[in-house]
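Asks: Below, each structure is written out as structure tokens.
Nothing in this text is a laboratory measurement; each read-out follows from the coordinates by a stated rule. The structure displayed is predicted, hence computed values, not measured ones. Cβ atoms are built from the backbone, for glycine too; each structure is taken alone.
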Structure 1
Amino acid sequence: MRYLTYFLICGLTVIFVITSAFYPPALALLAPLALLAAIGTYDLMQTRHNLWRNYPIISRFRWMFEAIRPELRQYLFESDTDGRPFSREQRSLVYRRAKAVNDKNPFGTLYDLSEPGYEWIAHSMTPLSATERPDTVRVGGPQCERPYHASRLNISAMSFGALSANAIHALNRGACAGGFAHNTGEGGVSRYHLEGGGDLVWQIASGYFGCRAPNGAFDPDRFAETAASDQIAMIEIKLSQGAKPGHGGILPGPKVTAEIATARGVQAGVDCISPASHPAFSTPVGLLEFIAELRTLSGGKPIGFKLCVGQPDELMAIVKAIIDTGIYPDFIVVDGAEGGTGSAPLELSNRVGTPLREALIMTRNILVGAGLRDHIRIAASGKVTSGYWLASNIALGADWCYSARGFMFALGCVQSLSCHNDRCPTGVATQNPTRQRALVVPDKARRVTNFQRNTVHALMEIVATAGLQHPGELRPAHVCRHLGAGEVGPLSDYYTFLEPGQLLDGSVPEPYARWWRTARSTRFAAAD
């Protein structure tokens, strides 16, 4: 059906060629049909536009409407700031930066600056020039023998199986060229992750894909074998994710192809199940002992965990376990409830999990209040597509950020919201080989590199306008918010920010004091 228009026009062209030999007036229609057939053939063969390759001729109507969209949308359709989960403005910014074309806007902001909740960065009267020097973060605590220097923006967890082989390959090639990291997602390390040569963050979830024993338990020998690869820069234990926290998963047997089965270490054609929680541990102390085991098996590489924050005293329980055991994770990834996924129950996406802003501040406060912040890095994940969101997340406690859907847009995603049904029109989130052909790896790898580089450059420009030398100098006071009723103020006035050691000396305000009292290092559930 995707090629129906093209084949129909080609067929009509042939018919009119034959007809014109007997009926010359038919030549009047032959020329436009031949032109459309030529355009369709070009669409099939070109490598820059995903939709044109999968929907020759017919997809060009989208581009025609795009050309006249300012007038149409002004009177009939959505504005640049409309659209969910990402607005047209956000998508357009990613596309332009990925293509390395002009990303500047005319005529001023489209936002209503008087709206409560509007945010901005407080600039300085003595701004600096933006530096082009790459800015990285050293990840590796006191027990890490092989620290990693991470970029401020990296590719978030997206598994092979959720994304196509071409998408994974393009992401990793782009990461290699740009010098940033690519998170594998929980689906294991596939050959497409390795062919690009880029640094990898290997995510280990409850299914232990890629390091899994036949009974579904963790296999230390298989883990050590894969973790020995020089491409594996860090290992991330996934406790939960923002789009569906506390929820396991199942990949039906018919979707478990031979390649997916190889990457995950499961049997092809058999249901692939991820439990809701980890079989390898059930307590905060158990988590830290698992971290220590992975650090030893990996030869001293940075080990951390990812979670969508739920009950705060459970996160505090992990912190108390760190204090009790002396085992430090090297990093914590905070995934906001606004994070994306290929498929999730609506209730979990809409109403379960803490949004990134609140979760990030809470995580920062707990580590600072317990005196652990200097040893443990924090990453933020959730709708990061611009330099502003990098800057604001760093100001509120993050050391670096992950982006998933931003890099999907760089690959050509058009937000068709068909990730879950294997009908992605651009070849990004599908295992259909004919749809995947739309995504040409060399071209999209360049766009991945461009998007990351240009977005980090935008971050450095914001840092310079604030009169700062590097992003690590950003603080909560640099992020301001319109509070309504004519009131404005920095987020340092709007949220509670703890000082070092406050949790330990008992001077912490409520509700942090209550959460700290109920947390126990021996169990995740709060004490009575």
Structure 2
Amino acid sequence: MKLTAVQEKQLQDKGISKQTLEKQLYRFKNGFPGVILNRAATINDGIIPIEQLNVDTLLSNYEFIKDQLDMIKFVPASGAASRMFKFLHEFLNNFNQHKQSINSYINNNKANDLFTFLVGRRDLPFYDEIMESIKKKHPDWYNKSKSEKETLFVKEVLTPDGFNYSAMPKGLVPFHKYEDRSASAFEEHLFEAAAYASSNGKAKLHFTIAPAFEEAFRTKMEQIKINVEKRTKTKFVIDFSYQSAATDTIAVDQKDNPIVFEDGTLFFRPAGHGALINNLNTLDADLIFIKNIDNVTISSLEKETSYYKKLLAGYLLHLRTRIFEYLTVLEKNEVEDSTRIKIEKFLTEELSAVLPKDYYKYKTNYQLEHLYDQLDRPLRVCGMVKNEGEAGGGPFWVFNHRGELSIEIVETVQINKSDPRQKKIANEATHFNPVDLICNVRNHKGEKYNLFKYCDEDTGFITYKSHQGQEIKAQELPGLWNGGMAYWNSVFVEVPLITFNPVKTVTDLLKSAHQLD
């Protein structure tokens, strides 16, 4: 592609090379190779049931060693709350109170979320604040009709003249109501970190946020930090980072031509959560906990959630100890056959690794070289919950573009649903990825891995969007916990559904995990 001077400067300012741009354009025209599913990962075939773990030992070992560890909780939090309130915006845009009642609107549009929202609004964490504000603005509140009151409530929640929640980051929206306060998801992550990711009375958290909201997050941090530290007896070290502009990807029209704005610049878009591998790669710790911003619970369930986080962390430490021991042994010139067999068994049975097809034809020195390479990479232990129809990724055995079989988390969009066999395998999935990861990013010498080396660049994907009424094609980088971690050692453990309580729409806040008894 021939670039103008304006476009060359734009690339330079973003930190995007011409080679990267050309590669993105090539992907639009030729597509990504895609992932080929071999089978769904299931219990005892890629997913470990908790009953098989030595739970008491793992938990006690974690408690014993955690004060010797450097730990960070990594929370992707750049997402806006707009999707939470999408159905309310649709209501305000389409409802005409002079021509129909709200009940008829709900029935005609099958607006079940709106019905749930209005019926349950008194149990929302922000109900009291909304009502106090409305009554101040409308002295005649009690004389208004039911439809007028419900419409005004929705407007107060959404509009800039009101609380403007849909324009806020999801992490700053009130999620839970306690007797003395309402708490945002941001605040709840601090409480959680104190419960399972603190060391020597200190908890470190790293939030990835949109630049426009850094001041809002820092203001909220100052408001809540002293109170949370007092309640948890924990000191917090909190920092923030942005999704790098260098990870943005170009958008094209339906003919794969780059979209150019009136000022001559190219249209670039954020490249999804896969771009956050850059942010994660800047962190260096013994353990990194990863959890989405909206997956939190009220404090009464925190203890149960923390139990499973500690269990997964204890299991990772157990596996890491074995890995480090074997790497040390493999670095010696002589490895006995019995030891080599033990390492092969550990890799295949405990790390779900698959040895190459011709592995047993290799000379011994090549076998040992392969074993070392397979062990010497980042490690993650991931909680998996039973699939109850949630949209998103899950655990599968897959063939990558090298023809290698491995166990990975695969997003729905990566699956070729037009292939009957691939669709059948996808439908056989028993478990779902709730983004519940604990990671080790250091080798046995204490050196940090370069995470980019363990990413499969061929697992990005093309999405279809609209911009100013025009259909466009966009591109996302390999997902942070999908292709972005394709060549990690991955271990999947089944955890109960109580650990997975996402808030995708505002009505999810009415579920028991977000309500006090």
Structure 3
Amino acid sequence: MERKHVIAGAASFALTASLATWPCGAAVWADTQATTLDLTSQATVTTDVQGQYDATFSQMEQTYNAPLWGGDGWRGFLRQGGRDITLTLPQSYSLQTISIQMEQNARSGIYYPSHVDFSANVNGSWVELGTVRPVIPPTDKRSTTYTFRIDAKGVRTQQLRISFPVQVWVFARHLTITGSTVGGGSTNLSPETGGSPGVQQPLSPADARSHGIRNMLLVYTGDHGDAGTWSTADFLPMVMYQPPNGAPAQHLFDSVLFLPYSTLQDTQGAWQAYLDDLFRPGQQLSALDAAVGQANQILGTPGYREKVVIALPYPVYGDGVWGVANGVSLNFDGSAQDPNALSARMQALQWYMQTLQADWNRAGFQNLTLVGVYWENEQIDPGAPAEARLVGGAAQAAHAQGWPLFWIPFYDAPGTDVWNQAGFEAAWLQSNFIEQGTAADARRITEAEQAARRDGLGIEVELTDGVLQDPGMQAEYQAFLQQLQQNGFAGAVSHAYYAGSKLLVTAAQSPDPAVRAVYDQTAQFALQP
């Protein structure tokens, strides 16, 4: 499960407001010498995942498993990159039209695909018939339907395919194929083009994009009492591992990512309060600086500096009045002059980064280096206005301060496969394996590894409360670490570590050997060469 900004499920939604059902310029082909036939019911259908298959998502799809034709129910497709729906007819026909209806209901996480591609197998080769794009943007909050339809121009085939990307949910129904037994044979078609094979290796600590980050601990601060307040004693076992058998201590997490809890409000006052808390003497950054100083004395490593990454609060479109920056009142609701509130949200982010830089310079930490900032939203939300432009603008603003922008998307999040094109310099993928509990499918780990190789991502190691409380969950966590190590995803790969609110601190300080073992297992994995 995603940690924040969780996508709503599609448990209930209204099927309303059927909008334009014909794409612009889609002419219907007809041969007055041939009888038009509805071929839909004759087709044999196979559906293939375009991206990384995931058993959990596939099981969730079964709730919405209506046939693609022959009724008004919806067939749901959840994430996993996209789908190729291949339809095989009992004989060759001259195709006339192909169409499929889809729904959009952004409040339930259901979106039109950005495009639907239609192709046909002609003489053993797949050729393009056409592409249809929706006229309704993903930011439209109404519940609507739209029919993606093409004129197949009499192409003669026995096999055709409908392909589309799936960002979150895609709902489809009313698939229709028409054709005739005579005519056809157009050959003025383009062959399908394949995509790039990708980078085929995960993010390494030696990669310049990772800025030397090998093991980065996520630390949540503010607004949660003791859980959100870190002391020097809390940080010391995080920056220095001391085994229980008296073996020599050594540096542990070389980097710390500071983040706010999801309760942080979208106002200038709340953002300022978060920074004030982060830089308050004796806690948070100051406590980390002191802990690293103590570790350096114990380990004899003068001059060692901990790497620090600080999150940018995510400015949510529609969150109203934020505050005033450079004499300008900023409103995230949008206006006629700034309909997506892009300018307002960017100015708020620039104010935050400039304030952060001034606070950092004033603090004068002796043992810390600020190496970058972090994009808090764990997806490039297809339903958020101007989201891609906002990410790109944030990256440019960060670079103007001399910082890279980092990201940790949830498993199969929209935008994960194009993270480096979006403006991020490095990214770590959540596997969201442990969150599934003792019923977790180990294939999720393998799939996350394959995605990391394909897209050049690091991997996040995840720890939940259950691991400290349930022996079964602890066994799952240990198996997770072992599988990563066996598959080459230990020391050679850059990692982020999610451990809730001080779970690893609790484990390190616990008198219970079973709980303490979680800290030792994590440290031993992190310190793999």
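Asks: From which structure (1, 2, 3) was P(r) over Cα pairs in 20 Å bins from 0, in percent calculated, if the value obtained is 20, 48, 25, 7, 0?
Replies: Answer for the origin of the read-out: 3.
Asks: Compute relative contact order in percent (Cα under 8 Å, 6 or more apart) for each of 1, 2, 3 and report the one that scores greatest.
Replies: Max of relative contact order in percent (Cα under 8 Å, 6 or more apart): 2.
Asks: Separate question: If distance in nm of label points 7 Å out along Cα→Cβ at positions 448 and 496 comes out at 4.2 when worked out from the coordinates, which of 1, 2, 3 was used?
Replies: 1
Asks: Can you rank 1, 2, 3 by distance in nm of label points 7 Å out along Cα→Cβ at positions 248 and 480 and just name the one with the largest value?
Replies: Sorting by distance in nm of label points 7 Å out along Cα→Cβ at positions 248 and 480 in descending order puts 1 first.
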